[in-house]
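Presented below are the structures under discussion, each in the form of C-alpha cells.
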Structure I
Amino acid sequence: MDTIHKIGRRKTAVARVYLSEGKGNITVNKRDMETYFPTATLQYKVRQPLTLTDNDKTYDINVNVFGGGITGQAEAIRLALSRAMCEVNEEHRLVLKPEGLMTRDPRMVERKKFGQKKARKKFQFSKR
C-alpha cells in the first residue's frame, strides 16, 4: 500500500495526515499523540474515525498540524483521517457520514468591526 495523504481543516487549524500500513502508531508533529493531546476527549476525537471503521491497529499515522488551538487541531485531524479512511475503502463513508465526520465545519471567528469593542459587543453607551 502506498502512503495516503489527506488534509483536514477546522477554524484556523490545518492538519496534513499521512496514512501507511503499520501497527497503529499515531505521531503528531513528531511527538506521540498521548503527549500532544493530553486529555482523553481529544484523544477520542482523533481516534474516532479509526474506531468506527475498525482500523485501530491497521495503519501508522503521521500528522503535521498547525494553527488554532488544540481542540481545533484535534477536529482537523479527525476530518483528515475520515477522508483518508474513505480513500482506503469507499464503504467506510456509509459509517462515517451519519456520525457527521465527513463534513467540514464552516464556523469561523467573526471579525472585529471598527467602532465596536469586539465583533458584536459595543463600547459602553453613556446617556448623560
Structure II
Amino acid sequence: MKFLHTCIRVKDLEASLKFYREALGFKEVRRNDFPKYQFTLVYLQLEDDPDYELELTYNYGHDAYNLGDGYAHIAVGVDDLDTVHEAHKAAGYTVTDLSGLPGKPKMYYFITDPDGYKIEVIRLSLFSTRQ
C-alpha cells in the first residue's frame, strides 16, 4: 500500500488555495470540476514531496464545516523553523508559539488555515518519524 492524499473540505476555495500556496508552498497539480454535481477537487503538492497530495474539496455554496473533535492536524516539515515561524507571524497568519514535546527542544508550531484546520510545522532536523 501507499499513502496517497489527505482530503479536507473547504468553504472558500480561492482563500484556501491562497493560504496553502503562500503560507506553505503547495502548488496546484490538478483540478477536477464537477459543476453538475456542484463540487470541485483540487490537488496540491509540495515541490520536494511529489508522492503526497493534499486534496481540497469545495462543495458549491456550503457553509463553514464543523471540524468536530476527531480531526487533529496535518504536518509539514521545514529546514529553518524559526525563519518560517517569524514569516508566518509577520504575514498575519494565526500561529502558536514554538513548542516541543515534554523533555525535547522546541521543534514545532501550529498555523491555522482559513477553515480552521491546524497544520503542524516541524523542524526537520529534530524530527524523527518515530517521535
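Throughout, read-outs are computed from the coordinates displayed, never taken from laboratory work. Computed from a predicted structure; not experimentally measured. Cβ atoms are built from the backbone, for glycine too; each structure is taken alone.
Quick check on the output: -9000 is helix-only ellipticity at 222 nm (-39500 (n - 2.57) for each DSSP H run of 4 or more, over all residues; to 500), derived from one of I, II. Which one produced it? Only one of I, II returns -9000 for helix-only ellipticity at 222 nm (-39500 (n - 2.57) for each DSSP H run of 4 or more, over all residues; to 500), namely I. Looking at distance in nm of label points 7 Å out along Cα→Cβ at positions 84 and 108 over structures I, II, structure I comes out largest. Out of I, II, which one gives 30 for relative contact order in percent (Cα under 8 Å, 6 or more apart) as computed from the coordinates? Checking each candidate, the match is I. Structures I, II were compared on distance in nm of label points 7 Å out along Cα→Cβ at positions 100 and 116, and the highest value belongs to II. Among candidates I, II, the computation of mean count of other Cβ atoms within 10 Å over residues 4-11 that gave 14.8 used structure II.
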